[in-house]
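Heads up, there are several structures right after this.
No value in this document is a laboratory result; all are computed from the given coordinates. This structure is a prediction, so every number in the text was calculated from the model and none was measured. Cβ atoms are built from the backbone, for glycine too; each structure is taken alone.
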Structure 1
Amino acid sequence: MSSAIRHPKDFWIGVIFIVIGLGAVFTRGDLAMGTSLRMGPAFFPVVLGVLLAVIGLTGVLRSFFRHGAPMEKLHLKPLALVTLAVVLFGVLMRGAGLVPAAVVLVLVSAYASPKFRWKEAGLLAVGLALFAYLLFIKLLGLPIPALGPWLGF
């Protein structure tokens, strides 16, 4: 059984770009577009969404003419762990603070790798948490708690 799609990777990444781009266009709610001279709050996301959809359409069209390797197996465990890490970061930021949220983000997302090692991941997590604390709280002065109310602070 032959397929008209010669480059499956280009095809599927194009479809993903189109879906995300059109999602940005159609989920703007009741925000005003404005004009190119007086841009409203929806102008930038809509323009970027259209551009992303056009790039996706280019990829889909190119997949019919350019040859490429077949799709590899979809690895769901790393995808799920990285998604979980981002969600946990968002949940922990308010309650636990920046430092614990950053540590959890790095540890959970690093666990998605087949080369995961606790020592390296722990050092990276501590280093990133320290860097984030210094940059966002000390240097930029953002009102983010380093340690949140869940930890008694």
Structure 2
Amino acid sequence: MMVRMRAVVQRVDGASVVVDGETVGAIDGEGLCVLVGVTHEDTKEHAARLARKLWSVRMLTDERSCGDIDAPLLVISQFTLYGDARKGRRPTWSAAAPGEVAEPLVDEVVAQLRALGATVATGRFGATMRVSLTNDGPFTVLLEV
């Protein structure tokens, strides 16, 4: 099984990230909250492909995309998307890329989205974050590129 860059994407009506009591990223109104996981073999090309998919995926009201209506995205790094709890009671994280690999690739997803014209808010890499959102639908999709 090939492991790929993945994202859990939720259609939201507002979302925010708080670190140590400070709001570090927030979006208002309709948009997407995106949790991004990076694995060892991911590249800048994977990041660009994920950004294009996030900008064009038709998850918003009336089957529109962020690109169709300039809806904002909140992008948050989350290595736990690669947690594997099939054996025992404690998940392993061996499929998740280490921070020095993952952080630049999550930054690349954000940079590519912004290059496409997106308004992007972010979490803080490696921090303990409190994420709040209003899931609209609910509508949640797993993307892998």
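For relative contact order in percent (Cα under 8 Å, 6 or more apart), which of the structures 1, 2 scores highest?
Comparing 1, 2 by relative contact order in percent (Cα under 8 Å, 6 or more apart), the maximum is at 2.
Suppose helix-only ellipticity at 222 nm (-39500 (n - 2.57) for each DSSP H run of 4 or more, over all residues; to 500) works out to -19000; of 1, 2, which structure was it derived from?
Here the read-out was taken from 1.
Of the structures labelled 1, 2, which one yields 54 when percent of Cα pairs over 18 Å apart is computed from its coordinates?
2
For P(r) over Cα pairs in 5 Å bins from 0, in percent, for residues 31-110 alone, the calculated result is 3, 12, 11, 8, 9, 15, 17, 14, 8, 2, 0, so let me know which of 1, 2 that is.
Here the read-out was taken from 1.
Here semi-axes √(5λ) of the Cα gyration tensor in Å, for residues 63-134 alone has been calculated and equals 28, 15, 12, so which of 1, 2 was it run on?
So the calculation was done on 2.
In terms of distance in nm of label points 7 Å out along Cα→Cβ at positions 79 and 95, which of structures 1, 2 is highest?
Top value of distance in nm of label points 7 Å out along Cα→Cβ at positions 79 and 95 goes to structure 1.
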